[in-house]
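Below are structures written as structure tokens.
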Structure I
Amino acid sequence: MAYQLNLNWPEFLEKYWQKKPVVLKNAFPGFVDPITPDELAGLAMEPEVDSRLVSHQGGKWQASHGPFEDFDGLGETDWSLLAQAVNHWHMPAAELVRPFRVLPEWRLDDLMISYSVPGGGVGPHIDNYDVFIIQGMGRRRWRVGDALPMRQFCPHPALLHVDPFEPIIDVEMSPGDILYIPPGFPHDGFTYEDTLNYSVGFRGPNGRDLISSFADYALENDLGGAHYSDPDLTVREHAGRVEQYELDRLREQMMAVINQPEDFKQWFGRFASTPRHELDIAPAEPPYQPEEVQEALLSGETLMRLSGLRVLNVEGCFFVNAERLTISDLKAADALSRYTELGQQELGDAVNQAEFIAELTEVINHGYWFFEE
């Protein structure tokens with residue numbers, strides 16, 4: 001089903017985005033869960049799906065990672081099952097991400113779904129990303145504190161908690177409510193009855209991630225090969241002292257490697273289109289022939305993009321799944337990055353161009369796009 005998000009986006013972005021948490025009551029009117037607890041448990045048994053089981057019994061926290069063989073002996077209280085990137089594997093659940101496509105796609109992390117029994121949760125913690133927590137079935141109370149310096153500690157090697165905090169939000173959520181929390185605000189959910197929660201996360205890279213990734217790109221592409229030079233060197237009184245101008249020159253040398261617009265664009269396109277979680281890629285079998293693709297489009301069929309696939313337009317260069325996307329028709333390439341469903345209308349005149357159809361057939365055969373069944 002299609003989910004209608006009742007949200008004034010310009011107002012939300014101005015008042016709350018990356019500024020302060022807020023409860024959005026009845027944001028999804030008449031909310032219906034796209035997945036059942038049994039279906040979520042089934043996903044958590046698959047090796048491709050990143051899943052966790054967290055329990056708090058007898059005052060002790062426990063956490064284990066999937067895939068799980070069974071869920072026997074868990075009891076009826078004090079545990080939660082969480083699965084990451086469910087939007088990659090479960091198409092009805094993936095529909096929950098669609099209303100958030102007014103935000104930059106390269107910032108989207110994934111859809112995480114948790115099923116909690118009474119008393120279940122992961123404990124008080126801080127996230128380093130923006131999260132929209134959608135309430136599904138059941139009843140859950142959320143407490144959110146202010147973004148203040150807080151001690152973090154590990155009650156279990158797989159968990160990072162914070163000390164108790166004074167709430168600035170203390171609310172019991174109803175189905176269809178959304179709790180938005182920016183990075184750095186401590187929060188904790190307490191479950192009253194069997195509950196499903198859906199977390200749509202948006203993540204920004206830190207400086208360490210950016211530098212590390214660009215360094216890899218520089219090595220692969222043989223950038224920054226010029227050596228430090230100082231033809232203006234003068235006699236030193238103190239041979240062991242590094243002069244300020246030398247530090248400045250070294251910093252400029254390093255910055256010059258990054259400050260090459262075309263290389264920076266090529267690196268960022270690959271970096272930002274790399275998914276954080278495994279994709280459900282199934283190459284077309286048997287492979288399509290270009291004339292079959294063209295005929296399907298001309299007869300009105302719709303192409304669907306693989307859920308979770310990142311297709312980005314970076315200043316007129318196009319990237320998909322960490323690779324440069326070679327599409328001869330720029331307007332059609334932009335449509336591929338803009339729409340998750342598209343056909344003859346969105347692709348325009350390109351459907352009559354043999355070169356474009358051949359390029360499109362190649363990415364369809366990769367499993368990146370497929371015709372709607």
Structure II
Amino acid sequence: MRVLAAMSGGVDSAVAAARAAEAGHDVTGVHLALARNPQTYRSGARGCCTLEDARDARRAADVIGIPFYVWDMAEQFHAEVVDDFVAEYAAGRTPNPCLRCNEKIKFAAVLDRAIALGFDAVVTGHHARLGPDGLLRRSVDAGKDQSYVLAVLTRAQLDHSMFPLGDITKAEVRAEAARRGLAVAEKPDSHDICFIADGDTRKFLAERLGEEPGDVVDATTGAVVGSHSGAYAYTVGQRKGLHLERPAADGRPRYVLSITPVTNTVTVGPAEALEESHVAALRPVWSAGPVPAGPIECEVQLRAHGDVVPATVVVEGDRLTAELRRPVRGVAAGQTIAVYRPDPDGDVVLGSATISR
């Protein structure tokens with residue numbers, strides 16, 4: 001089978017490509033150049049699409065013995081991921097840019113191009129399992145499981161995907177990379193948002209959206225307790241950096257409960273006010289077969305690395321609703337709700353949707 005290995009320059013994608021080649025597939029490596037100006041993106045150990053990463057990916061391809069290319073996808077990445085990130089914050093939502101990159105770039109644009117060029121599948125270093133039954137499952141390494149960020153993939157995209165690392169732990173990946181002579185064996189994982197060079201999200205957004213002063217309002221009393229220079233700088237559940245001018249009457253900390261772009265208002269309140277038992281979401285993607293006609297007893301995950309919660313989910317057309325068996329704090333619009341079916345062989349991803357409220 002002809003497969004295209006997406007090689008980020010990290011240890012996971014290098015070992016995934018090596019495993020695919022060792023399995024007898026005809027593998028070609030490709031690195032995605034995503035930055036219009038690479039110097040503005042994170043570098044060193046904290047990056048994932050820098051010039052250093054491109055060089056690391058090329059060296060890994062040489063060791064594996066596969067052809068290697070660089071695809072320039074900077075303009076599409078900027079439109080689909082960076083611009084979307086800014087627009088979502090401006091609308092009072094909290095996006096996940098890594099998830100959006102998987103959805104719009106790695107498993108849409110790249111896969112479409114790969115299929116057009118005659119490849120049968122795209123192989124990546126994500127920690128998730130895709131078995132003979134075609135179902136997406138959690139990785140055996142619970143701490144590194146990435147099935148949540150893959151839950152946005154359609155059935156057709158999963159049919160042309162390969163995840164060779166889902167049956168081993170991250171420690172085993174590094175050990176295997178060392179045995180194979182890959183220089184990235186001890187390379188630290190990437191962190192944070194690759195297109196925000198200094199990690200200052202508030203500054204990044206302010207440069208693009210400008211300052212928009214507004215009020216911070218206490219949900220309990222309705223009083224104005226502070227001000228802000230842009231509601232986009234806040235996320236639901238945030239506690240630090242609120243700079244409130246008036247403490248709560250009971251002296252307890254307050255958290256961001258909601259962001260209202262229309263009035264440019266940030267509403268704060270006590271921790272218990274963050275608790276949600278009902279979640280509404282839009283644009284469901286169902287990858288585990290036909291969508292069930294009635295309620296689904298399942299488990300849901302509401303953010304990357306978030307807790308798993310038992311729930312009853314109903315999908316009707318372009319909407320998904322979930323009734324949680326126990327309240328969850330800090331559910332943010334713009335994030336993804338991933339739906340799982342518990343399974344002793346690895347929880348199965350049923351589908352996902354974008355949280356609207």
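No lab work stands behind these numbers, since they all come straight from the coordinates. Treat the numbers as computed from the prediction; the structure is a model and nothing was measured. Cβ atoms are built from the backbone, for glycine too; each structure is taken alone.
Of the structures I, II, report the one carrying the highest value of distance in nm of label points 7 Å out along Cα→Cβ at positions 274 and 298. The maximum falls on structure I. Looking at mean count of other Cβ atoms within 10 Å over residues 2-9 over structures I, II, structure II comes out largest. Tell me which of I, II gives 66, 49, 35 when you compute Cα extents along the principal axes in Å. So the calculation was done on II.
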